[in-house]
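Enquirer: Got some structures for you, see below.
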Structure P
Amino acid sequence: MTDSFRASVDLHEIADFLKRELKMKEVCNQIFYQKLVERASQERNITVTEDDIQAEADRQRLALRLEKASDTLAWLADQMISPDDWEAGIRDRILAQKLSEALFGSEVEKYFAQNRLEFERILLYQIVVPYERLARELLYQIEEEEISFYHAAHLYDIDDRRRTMCGYEGKLGRTNLPPQIAAVVFGATPGELLGPIATEQGYHLLKVEEFIPAELTPECRQEILQRMFKNWLASELNYALSNASL
């Protein structure tokens, strides 16, 4: 795509596209959220320093393997933004992070303790097939060791990715699974063969490889912090819009 072709897209066209794609509300809400972050941060004297921005910019450059200044400028041009735009975006994200920590950092442990079950995880393998008869036949063959669970998944699963991964579904929590499946697998013993269970997808055979107890890791802490902050933003936005104060 040439620069002249890109330049031919104006703001009205962008707005019209967002409306047609039903994304205008989503984008407007993000703008409203940023206004809320700015206001709440000013009230709490929360600021972002040049050192904060520089450290995050360096981290991003390292992640993107932008070793030279010219590499960074070329990447920014490809993104259709200026260095100032990039730094402004970094500043906005850091400000939101600092505000979320100020608002809810001290409440994360309490939230984790009250919602511990939500953060349990399992390593799950599964086979999904379209017919109950096939699911029961595979169950019998696996139990009789005529075929391994993983080979059966590779041959029969309806999903290309799972076939390639021999049934590997991933590290999952309760909210990542249909309720009827979550209820079964989180009460299972690792290695136990489960199913078939019928859902809209088909008939599931399941195997829990490992049970991972809930632990307040840095990743889990960040997940909780983001969840609490997101809920706060939504609540503040609803209140602000109802009072037309934005």
Structure Q
Amino acid sequence: MPDSADLPGLTEHLAAAMPVAPGKLDLGAEATGLVIVDEVNGFATVGAGNLAPPSPNAQVSTMVAETDRLARGFSERGWKILAFLDTHEPGKPEPPYPPHCEAGTGEEELVPELAWLENDPHTTLVRKDCINGFVGAIRPDGSNAVVDWVNAAGLQRVLVVGICTDICVMDFVLTLLSARNHDLMPSLKDISVYTKGCATYDLPMAAVESLGLPRTAAHPQDPTHHMGLYFMASRGAEIVDRVTLPV
């Protein structure tokens, strides 16, 4: 397979063959909660760890800025927010990924722009030790922090942002859709994913080869971002590229 740089228009070809067709979401008509997936230093702060961006990345920066905008709007209105923080026991591997977001390193903490959420009365923080936040929210007694959060507030919609679009965000959204369909959260009707509030990492083939990684590690940012959105949409999530808050 040639390097992604030799495949001009790959994302455009994918979008034509597998369209997403995002819409606009005007908030305020129904009880909505905001879920923020893993916007921690280890994934979104430049140079902060093995899985952090090595240099400034426009998609990641936009994600953080849009998440902050929405989170502040939700908090000002007293709306519910749940933030996942990827947090791993030091020395315990999570194949196929190198060590990341280990407790005590600082990688597992929210990016500086979102650190205010730690003291926000409307925000629930959930530390998770696996890709899928819904699974990571299962408590030792079998109860689930996400299910309890939705049910306690009677949420009708959940709006999801975070990183990575095609990994942690997608796994959470797909599982939440199944949990909704299984009637674990009777009030929940819609699960929306905000395109500009999500991001994924960029590891093109040229970088893979220069690092001596297997070619299967290739992960070009724009195509994989689109693929994540497509699979969530194909399973019933609402994809939106504009989100407005009530005046």
Structure R
Amino acid sequence: MAAGSADESLAGALAAHGLMARGGFVFDDDEAAPAGPSGAEATAVVLVGHAGSAIWPHFSRWRVAQPAALADPLDCWSRATIGTIAKRFSARAVFPFEKPFLPFQRWAMRAEGLKPSPLGILIHPEYGLWHAYRGALLFETRVVEARPQAMIHACDACVEKPCLFACPADAVSATRHDPDACLAHLRSGRGGACLGRGCLARLACPVGAGWRYDDAQQAFHMRAFAGAPVDR
């Protein structure tokens, strides 16, 4: 994004909700870009996400005021929060959970120079596996392209690779991640440790350990993935 007060204001607007800009880029001239706020092709995208549990207090306070049976509450919070910020900055908000699905992981790799871990999650050299992309802002005004620095892939530098041996469902290997095996384990009655503590393979990764999600946040994500009831 271009330097200046507008960027600083966007950073502040996101930070007020525990969010942050996770890099961005200008679409190539010959690239089919999604529509921006007016319906014309967007010229640039800025990824919006978080690291660690920065969003959790904000989401938790919002959640208390919502109906107990609200479906996909974190997605609802993301849509409401990022959507409001998008209007303020003349952008279109898009989300990784909405159809037609947009290439969020490819955008994220392009914006921040990250690569996938054996768990399928992009691994960050500082945050490890404890980060996420909650949405993106599409702009129709060209902004300065942020060229990500070439980052060292943390998994390549990891010798012991404890994540490959920590999964009780054998859903993680050096060559694949099997979400169906993970889901079957969680629903089998043997997945209590994972549901209560979070993904054991993810917890085994030593990178970014200081950014690990709070226990409540980890349990929320695991129970949501398993289709189990989540606490308010």
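Every read-out reported here was derived from the displayed coordinates using simple, explicitly stated rules and does not represent laboratory data. On a predicted model such as this, the values are computed, not experimentally measured, just so you know. Cβ atoms are built from the backbone, for glycine too; each structure is taken alone.
Enquirer: I have 3.2 for distance in nm of label points 7 Å out along Cα→Cβ at positions 31 and 55, calculated from one of the structures P, Q, R. Which structure is it?
Expert: Attributed to the structure labelled P.
Enquirer: Sticking with this structure for a sec: Could you tell me which structure in P, Q, R was used to calculate Rg/Rh (Cα atoms, Kirkwood Rh), for residues 95-174 alone as 1.29?
Expert: So the calculation was done on P.
Enquirer: So if we calculate distance in nm of label points 7 Å out along Cα→Cβ at positions 15 and 199 for every structure here (P, Q, R), which label has the highest result?
Expert: Once distance in nm of label points 7 Å out along Cα→Cβ at positions 15 and 199 is worked out for each structure, P has the highest.
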